[in-house]
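FYI, it's all coordinate maths here, none of it is from the lab. None of the values given here were measured: they were computed from a predicted structure. Cβ atoms are built from the backbone, for glycine too; each structure is taken alone.
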Structure 1
């Protein structure tokens, strides 16, 4: 008498096994989020307790509860939303300008040695000029309007992508170029099928760094001279000793920095899924 054999619950082909695998991934994702949130939660809890006990100064270090209340008040009055919109547009505009130019120049310098010899020394010299040193000149040249702020942000966003695109191209295995020549690839096809995909990990790394530098450049631009934006909100609050509002601005910059970095990491997982690299233990 024959007996029917049901599929094992752990096999990928069974519905139960598939659900179990999905549940396992969800639990691993929640575990990563929980582990990453552990330190911030402990710091905030300790901060709140020390503030309530009067051990730390409420003027210099307002408690997380006071900071949250300040954020709610700013959101209710619309002041937070208006200034946040202006800051985000500035950061994205400066990043788009600087990153696109950095990528274009990085590809040109990476592909052609003559271009490298002509442009790279000048680019490296400008890269060494700090933001704080050049910000007064930008304000003098372009005024305190949007142009100076966007250009200052673009300056910071330019160099990480420039360097990483250049290094990514120069890091491509030279034997792969020999293969493309044997296959009869045109120069354009060689760039699109070999050079760009091989340099993509470095390019995405440059995007992550450029986004972070863009937020830093935004802070410098808005603190140096501005009449709107999160940096202006922080500067105005500092003058009137409204420390909770200063911390609200700091947390906003940190949150947007984390979100933009997480977005690029998501693109990395999608576009670089072919990599079999070490993930840690």
Structure 2
């Protein structure tokens, strides 16, 4: 059976869903109660979109409740893994945040932990019994809506390995590399570069895992235009979009993402449901 802790996120559909009630006490503590009869259920998959530490708390409470009901095998699907970008120590005094979250998840003893398009190889390396869903099906869906001579753009060095895997999967798509510099103390982005002399008016699709504020993609877009790019498109697996779509919508002809982090209703954005990706 399936326990969808975010009722607006049902990547395996609504069949066999477990009923529950959820609320937060006045003191700020989350609480959950499983309403379905699980007396003959041996295996449950929990799905959740983690957007706060309280969401982790709800997941842990649900896990404990299910174990108290003697469910033997628990799987968890967390498509956006929290703090995945904080996967190395850059500045003294900061935590290795992804390990903190991974340790919490590992302590639950899940039969499997499924994540979608992780930021780097660090997250699946830290998680026990980890299953990774790549971004191939998502990008397949995107490129079908674009010109066949669209260029794939890697925004920085961190995205290079994954975008070449995507290109090998798609076949016949050329990759153009980009780069940037980031001040690790302030987070300020500078020095955007595109390693091509002339893009000859060809459309460009930037592919990456996360869009938060969008500064990386806006900075790179300016350089692409200087190199004679055609229409610009953006495909990110996890759409946070903390600064909205005002600037991104002016820059990109269309933005593509999934519902791994939140549901989006915006004219500039096309959202692919993970339910469609998991079918493949």
Structure 3
């Protein structure tokens, strides 16, 4: 039995190692390409490391502030992602509190109806969503990225399930002491659901930062674009084998914020695997 267990463990390690190599080699190759000259890119074939290391691609990227203002795009994306994340945490926590702690008619039926509707593909809502944004005058505005999706049912479901693991005795004790619903929510429930709110915030930030289709639809002003819409524009500027090194460099500048976020917030993603983490009975 021990021998079989050891074999299974080694097979799992080998399988995961192969997956890791398949995932990481293209990323390393793309990063190395950003340090190659254009002549080396088109002539050297597949070579993992550059023959001559250069930083000219990154200098050219940062100096191009007219047709491809990548630093401005990064600032735009950061503002959108942070604002969206803060509002998501506020809206989702309040909504989840209502669906988990308050009692009103058809509460559960309404929740599961909305949860079912949210299962439809997001592409179905693109045209209606754009018409709403256009009606409010939010085209080419950060509000077009910040406001839609604040009350995502996936996040609400996650936080609601976490809240349901908190004993109702906390609420009843607070009501006996004269606390209202908002006091219970802000002073008792919020501190207890901090782990799941952090996870929700992390998911919201990365989702907003990496969103591609929606910003391409609602933005046409180059200066106001987030980084994902800007990268599509760069394919016309740097693509077709003209400036592949600069295109790769731009892509890696775009993923630095999310890489840093994952690096410093790994424990919270691991903690999200257990919805009742942090709730002590």
With distance in nm of label points 7 Å out along Cα→Cβ at positions 57 and 209 derived from the coordinates and found to be 2.1, which of 1, 2, 3 does the value describe? 3
Re Cα Rg over 2.2 N^0.38 Å: value 1.34 computed from one entry in 1, 2, 3; matching entry is structure 1
Per relative contact order in percent (Cα under 8 Å, 6 or more apart), the highest-valued of structures 1, 2, 3: 3
Out of 1, 2, 3, which one gives -21000 for helix-only ellipticity at 222 nm (-39500 (n - 2.57) for each DSSP H run of 4 or more, over all residues; to 500) as computed from the coordinates? 3
